[in-house]
Each structure stands twice: as C-alpha cells, then as structure tokens.
Structure P
C-alpha cells in the first residue's frame, strides 16, 4: 500500500481517487451558494431561475447530459491513469447518513470535485471538508474517508490535520464568516512554498471561495512544518477556484489566463514559463485545471489536459512535456475539471 505522500505536485503520480455520479445533486438556489454558482459557466441565474429557493436539484433530472459526460470522464480518467501506471481508487456510494450529515441547511451532493477536500503536503494530509463555502461538496468527503483511513493506518509517518468547520450561517445572508479554505484554492509548486488563491469579484464584498480567515488558519497550520504560505489575489471573471486559474504542467511550466493575477505573477513563480490562456480556454474548457503525472520511466514529464484545448497542448509539447488529452468539456463548464476530479494519494518523488 502506498504511503500518503506528495513532496510537490510534480512527482510521479502513483495513486489517485476518482468520483462517481451516484446520487449527485446540484447546490440549491440561495444567496450562500450564489458566490459559487454565479462563477460557473453553465450555472448562474439562467439555470437557477426555474427552481425555488433551497429546492433539491437531482443532477440526473436537471442535466442528464452532464451526468453522462461525468460518467464518461471518470471512465476515461481511470483508463488514462492506469495506462500511465497510476493506481485508481473510486469513492463509495454515499449512505443516507452521509447525505444528511449537514442537517442545519439544505445542500446538494457533488462528488466530482473530491480533490477540493484533501491535499497532501509532504507527509501532512490536510482535510478541509467543512471549511469550504461550497457546502454541496462537503459531504462527498466522506465517500473517500475509508480509503484515506486505510492508508493513514498503514503509514506511521503520516500526519492528519483538519481545518476548522465554517460557522453555521443563514443561507439567506450569504456565505458567512467561515473560515473558508478548500484545496481548489491551494497549490504546491515546490517543497518550500504553498499558494492560496483569493478570488476577487469587482463590486462584491465576499471573496469567491477561500476567505481571509481561512487563509490565516491554513497559514498557521502549515508554517510550523517549514512552508511559506502566500496569498494570491485573482480575478473571478475567469473562474471561481484558483485551480482553474493556475494550471501546473511540469516544474517551471504552468498555464494561466492573461491578466488573472491581480498583483502580478506570484513571487515563487516569477521565473516560470507561462502559457497564457484566453477566457474561454479557462472558464469553458478548463485549460488551467490540469493534473501533472510527473516523469515517466524515460524522465519525460507528462500532464493531463482537456481534449478541446489543442493550442494549449501544442504549447505544452513545445516545452518538452507530453500532453495527454482527456474529454472534460461539459464537466469543466459545470464546475469540475480534471484536477477537481482527481484526489492524489501518492506521488513518488
């Protein structure tokens, strides 16, 4: 059994977890969820106007074509990972207890962004399940818990930390004070630095996802382990989560929409080679939501890329990295790309 390890996001990928479509439901319509849904290409008011406040929205009824696309994506991801030597695990089907875990507010169930709630930094596993402001995702955490516990129990050097849960808050008043932190907003470029995205929307008081309190909590959690944690402001007109804004390909090579970094390129990435994206490549196709596979047996780095971004794949290949296409279009438009769908358990550095 592989230990829970990830020195950076560029080691050779050995084991991942992929989700399932069973019992999926969109987040219900309310002010708290609008911070998320208004930034997703195929959601927002055009989708939600047909539903009542806090109404349950079974995904197979609302968007059967999206569920079919996610089924295919999960099958394609499994096949692609396995062909590249990666062991693939699947989450369990949620129990009634899991689906009703957060009883104080109506939620959906979105098992396609499982990577948002677990991330490994060295040998430190950080769970952020109830510290995220997308509550419809949170309960999906527990469908991977048995896999994590099994590996944790067989890995005496692993450390398991959990960010504190966000304060319960009326959905009619917005997201609330948090703390909010999820791994859709954390990136791990090297052994010393962690980046935390802060999504800024002009005219809005609340950040899109991770908020200031979430950043402060996470920063204080990780600094005793020797990491420097940087906050990175980005423009949410391109996307909701930071892992759509910053796509890792290989050490020193990344994708990002031009102009998304509101304070310039983050200091740890100053010398990196960026492939600049337009808005459609980012928000519609998910060309920033990538999974590096690390080097193969020959030493060449590899990365999973959306199939409908051939220009981006070509630019990646020019930099000596093998781009492996995966069809993800409908998933990316509805809030979950390749990285969102791939929970990393082990990288061999």
Structure Q
C-alpha cells in the first residue's frame, strides 16, 4: 500500500442516507488505487448504525469530539495522520476544514463544499475570503457539488482552482413510479430540518394560500428538532390540519411513495440529494431559483419560482398539478440521473481527481 487517505468527515446524521453508501463506494475505489482508507467522524455518531457499516469496509475508523476549532482536535488529527502514514487528507461536510489544514500544514488536503455559498453580505464575503485566500494555504484543493458554488470559490481566487463534481445518489434504495394521478388532496413533500435555510416558512406561506378555502394540499415535512421548535413558535397549539411533520427516516422511498410533488424552496443549497432522488423516483419538482438548484432546469416537469416568493410558489404548484408529469418525462429524468448522478460516475470522478492531485504533488515534491 502507498500510505493512507484520511477522510475527516463532520457527518453526524442519524441515518446513512446517500452519504454513507457514497463512502462505501469511495472506499472500494480508493483501495483499488493502492491506498489504505482511514476515516475520522464525530464522537457522538458512534451510536448510529451506519458507523458499523463503515467499520466493516474501512481500514481504520476514528471518532473524536465534535468541536470545529480546538487545538486538541488539531493535535488529534495530526497524530492520526502521522500514525496512519497519510499521503492525503479529505475534509467533508466543511466542519473540520480549517482544523484539518492546521493539523498537517504541508500535506495535500481537499476541501469538499457540499453547500451553497452566499456572498451577498459584506460579512460573508470577508468570512469566505479569509477561509479560501488565507486559511486555504499551501496544498489545499477544492471540490464543490454545485457549478455555481464552484464559480464562487474560484471568484475568491483560492490558490488552487475549484472543480465541480456533483454528488451522487444510491438508486438501489429508490422505488420507481410511472405516472402520478394527483388525487385530492395533493401531497407535497419538503425537507425542513433547517427551517430558515430550507425555506420551510416559504412552503408554509404558500400552503396557507392553497388551502385558504378548503384543504386541497397536504404538506409532508421531514422534520427534526429545529422544525418542531419553529412550528411551536409559529403556530403554538393551532397547527394547520394540512401539515404533517414526519420524523427522519432512512427509507426515503417510503416518503416518495406517499408524495405527488417534491418542493425545494431553499434559500441556500449545494446540490440537493433529495431533488435528484425525487426525479429518479418519478416525482415532479418545484424549486427556488437559487444557483444551487440550476441543474434542475435540465429535467422535465421541474418548475422554478423566484426565491422567497411564496405566492409564485403556490402558482407553480398549481401549474405542476395541471400539467401532470408523464411516463415519458419520468424516463427522460431517470436517464439524466443515470448518466450524471449515480455512484459509479461519482467515484470515477473523485478517484480520477485524487489520482491526478497526488501525481502532481508527488512530481512537484521530487523537483
């Protein structure tokens, strides 16, 4: 073996979703390149079942306390990298980007941006300028899941250019539907675990319009603690009868099978797994026109509305119901997903990128 590639992933979701299957596919590909696989996860994630899956495939898995910026974690990551003869670090979910950079300043490091970047405010511009221009020093390389996020990172003039590599979905966990009848009440699904970022309030405002006279639309919201807190603050005990909060589930097909239309009213997004999964499953999607959602325009039966415009969102939902997605459109969407967003496509791109990076850094070091 040629040493190890250490992934520092600040992932702490209760379910593996698409992320853990992508790591399992990645693990196999990295070993095929001749490197050992090592992972660092937050300590609190030990209680989740997906950690057992990672232990079964990885060469080594470590858990450290989840603190984003502490000297203790700098030292922990440094020790792991040295003990495991790391040749490359790979930071996922952004939480430990800077900590990993400080831990091993001379080692090549990939920062993989999963989210959208908002540079509208002066504070945000300064924050990310410091991160990418100053703290992203030396051999810090960049991947973004959205082409627009990639452009934003490159506009900050980081030392190394960012490359766009879209995320992938695990199609094995999805059911495929042919034609959706749209019986009343129409069921809308949105993911609302971070209400402000995911635009949950926009979806609620829209549904209040749609259900003004009678309940014709049900809003299914995949919820976590912040969602429940937001609903308590907004409605108190007077929760609308058309709203159903659903606990997190790893069985995404169960949600999609109950759904007629997928909503993505996000204020900020990288490349949403859920949108691509929904399209593969056969659902139409109504989405905000933020940069991270731009790729949805490539698909059939996707409807864009002006971000934060809840009136326009309600209009697009009604337009979606009126037009109804066809089997031909569903198959068209599925073909795009298979060509661009599946695990084999993603792992090939990631491994080609890492192989090129390691070859370049090795050649520079030998000069």
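Each reported figure results from applying straightforward, stated rules to the coordinates on display, with no laboratory input. This one's a predicted model, so the numbers in the text were calculated from it and none came from an experiment. Cβ atoms are built from the backbone, for glycine too; each structure is taken alone.
Output the label of whichever structure in P, Q has the greatest value of percent of Cα pairs over 31 Å apart.
Working: P: 25; Q: 38.
Structure Q gives the largest value of percent of Cα pairs over 31 Å apart among P, Q.
FRET efficiency 1/(1 + (r/R0)^6) of positions 114 and 242 (r between Cβ atoms, R0 = 35 Å, to 0.05) computed as 0.65: which structure among P, Q?
On the way: P: 1.00; Q: 0.65.
Among P, Q, the structure yielding 0.65 for FRET efficiency 1/(1 + (r/R0)^6) of positions 114 and 242 (r between Cβ atoms, R0 = 35 Å, to 0.05) is Q.
Starting from the value -6000: which structure in P, Q was helix-only ellipticity at 222 nm (-39500 (n - 2.57) for each DSSP H run of 4 or more, over all residues; to 500) calculated from? Don't skip to the answer; put the middle values down first.
On the way: P: -6000; Q: -12500.
Traced to structure P.
If you work out relative contact order in percent (Cα under 8 Å, 6 or more apart) for P, Q, which one comes out largest? List each step's numbers first, then the result.
Numbers: P: 24; Q: 16.
Answer by largest value of relative contact order in percent (Cα under 8 Å, 6 or more apart): P.
Between structures P, Q, where is distance in nm of label points 7 Å out along Cα→Cβ at positions 18 and 178 highest? Write out the running numbers ahead of the final one.
Details: P: 3.3; Q: 2.5.
With respect to distance in nm of label points 7 Å out along Cα→Cβ at positions 18 and 178, the highest-scoring structure among P, Q is P.
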